[in-house]
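Input: structures, listed below.
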Structure I
Amino acid sequence: MLIDSHAHLDDERFDKDRDRLIKSLKESGIDLIINPGSDLGSSIKAVSLSEQYDNIYAAVGVHPHSAKEMDESTIEVLKSFTNRDKVVAIGEIGLDYYYDNSPREIQRQKFVEQLELAKEVNLPVIIHTRDAAQETFDILKEAQDGSLKGVLHCYSGSVEMALEYVKMGFYISLGGPITFKNARVSREVAKAVPIDRLLIETDSPYLTPEPYRGKRNEPLFVRYVAGTIAEIRGINFDELAKETSENAKRLFRIA
């Protein structure tokens, strides 16, 4: 059984078949899904899905794209969600300098605020970073006081930085791009990261793996991510599934 550690099943692209898809996951070998929020609205939807379905867990947070929408009450609202039994992380949070949908200074400020929230409520963080690798690393390193846990979602950085994150106590998650022909660095990361620090994900409905690239991504396709990584590491599929599932349950404290 596999765990998709990052999927946005609250996305409108699942409106027509969400219930059928979620109910079909177990019989297709997908044990659990972690559904992170990207703003307050999607965080509310993620929590709702987690309470409706046994196999969905939620994270709540504000993505850097929406950082400019955060006001003084946002952190308190997010904090109120963390009392729910199936809210297992703060995320996804971080920096995105590719689109710059929010001013960079505001992204940095809201990222730090949400890291402090995660430490206060003792939950791991789910980190998004794009075109901001060094700054994301520096902020996380400064915030790390020994209590901060988390995962670099859909990691696209260097092997060297991945191993530094592991030393800091973080996990590395790989998604659909690992299956792409030009994924040389990601494949090196998949081989280098200790297996007890590796997660797999789809980031559904985005980043669809081969052989379905160009179509809507969904948690069922996490098996292609797992299969590719197993091949890269020279281990069998079942071992990769077991290890990454145990890692996800350990990080998100799921019994």
Structure II
Amino acid sequence: MKFFEKLLKVLNPVDYSLFEKAHFNQALPCRLLRPQTIEEGKKYPLVLLLHGSGERGSDNEKQLRHGASYFLDEKRRNENPCFVLVPQCPDDEAWCNIQEKGNGRFEFPFSDQPREPMRLVLNLLDELLKNEPIDTEQLSVIGISMGGMGLFDLLLRRPSMFKNAVAICGGGNPELVHRYATGTSFQLFHGSKDSVVAPSHSREMAEALKSAGAKVDFVEYPEEGHDCWERVFGGVGHKALR
């Protein structure tokens, strides 16, 4: 089944032209999808999508590979109008501090000063919230792999800013979740056969968040590997826009 799904994607490539191209401070490539219609006096939700390590670069294209097409669905755009922001992390950089320990395990040393890509994301968010009709009570963040790790770093820096947080095959420091556990609803997804990022990371984060009083849904796919995002964006349990 997966083979035919991938073949269909090759035969029917997605048109991403609705995601406007921009560069923030000439340093952070990003794409922005706007609601189809913006009514005067009305404000709209915003979804921030943080990509994984394989989509890094400066082409302002690769970061749309996974997840962005979910928001181009015509029915979804009509029923859930929102802004979707997809920045691109530069090559040889990361959204947060990550130390690989082997066997799919990582450590996440926190620093008061964010890495440069995350600093630019924070500044870009502030600029958009100031200049666009965005409802600050309806912000969501989705992170995939390295982006799922960056998601928890972002929440440490802006606790309670996001109504929803969706971490897909990501990870973070479970000892720090008390700083942002309340005020945000969490969904964590991971494939049991993931050999790139150990599923134990999501298990540990889910348990720590629950213990800290957060609302958490954790879905582990027994037969999926690292690319479990295919299942998530296929519509299984996704609540980012609800």
Structure III
Amino acid sequence: MAKAGKTRAEGTGGRSAGRARESAARRGLARRILAAAGRVAAGAAALVLGLVLLFAVVNPPVTHTIWAEWRRLGAVERQWVPGDAIAPVMFRAVVAAEDANFCRHWGFDMGAIRTAIAEGAERGASTISQQTVKNVFLWQGRSWFRKALEALLTPLVEAVWTKRRILVVYLNVAEFGEGIFGVEAAARHYYGIPAAELTPTQAARLAVVLPNPRARNPTALNQTLRRRAARIADGAETIRADGRAACFE
């Protein structure tokens, strides 16, 4: 009987030791997974920071949207131009249309966000800075994950890029029609002129298509959108006069 009891104790002890080893192995595996995830996250953060720093002076070669449209359509219209080759009124028009307080915020227009919440989020509150981050570094869509990444990257871009650089990049990657990217391609496609020669009316009409570029044509706007474009032209002149264009002119 004593021998049998000893055997059972040894068996129980062996099982306990086995469970302890399994538990230790699981903890070790968990630590290795967490360490690997940490390295991946750190690498991704370093890559993004490097791209933000790089694109402060180097033009982004392509964006996810441009690449996706190129694959879908087989070709896209696009020609990058420096800020000096874009009519100043185009800068003012897009700010008047999309983000009138562009020079006064750090990436997020809190007043517009509060208004959007009060109105049930029926109107957009994204700034030009946020849209630039989305266009250059992320993808289209309304997922919370993308919005979270956008919220993290926008202050970084605001801290590293100048306001004018943000606008120059935005105007060169924004979609102005199906397969038409950038203000230079848009000006030549719709008006047969370079972006440097856009008039206030033409600039305002290009700006009015930005919220829905695949459904709007600046040369064939309906009456409602023509009135909207006229208000944008007036707004562009207003922000020039009251100093809200000072950060990019």
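Each value in this text was obtained by applying a stated rule to the coordinates, not by laboratory testing. Predicted model, so just to flag it, every value in this text is computed and none were measured. Cβ atoms are built from the backbone, for glycine too; each structure is taken alone.
Remarks
- Cα extents along the principal axes in Å, for residues 38-141 alone from the coordinates reads 37, 26, 24; which among I, II, III: I
- Structure responsible for 13.0, with mean count of other Cβ atoms within 10 Å over residues 46-53 calculated and labels I, II, III on offer: III
- Source structure (of I, II, III) for helix-only ellipticity at 222 nm (-39500 (n - 2.57) for each DSSP H run of 4 or more, over all residues; to 500), computed value -21500: III
- Ranking I, II, III by distance in nm of label points 7 Å out along Cα→Cβ at positions 54 and 222, the structure that comes out highest: III
- Among candidates I, II, III, the computation of mean count of other Cβ atoms within 10 Å over residues 86-93 that gave 26.9 used structure I.
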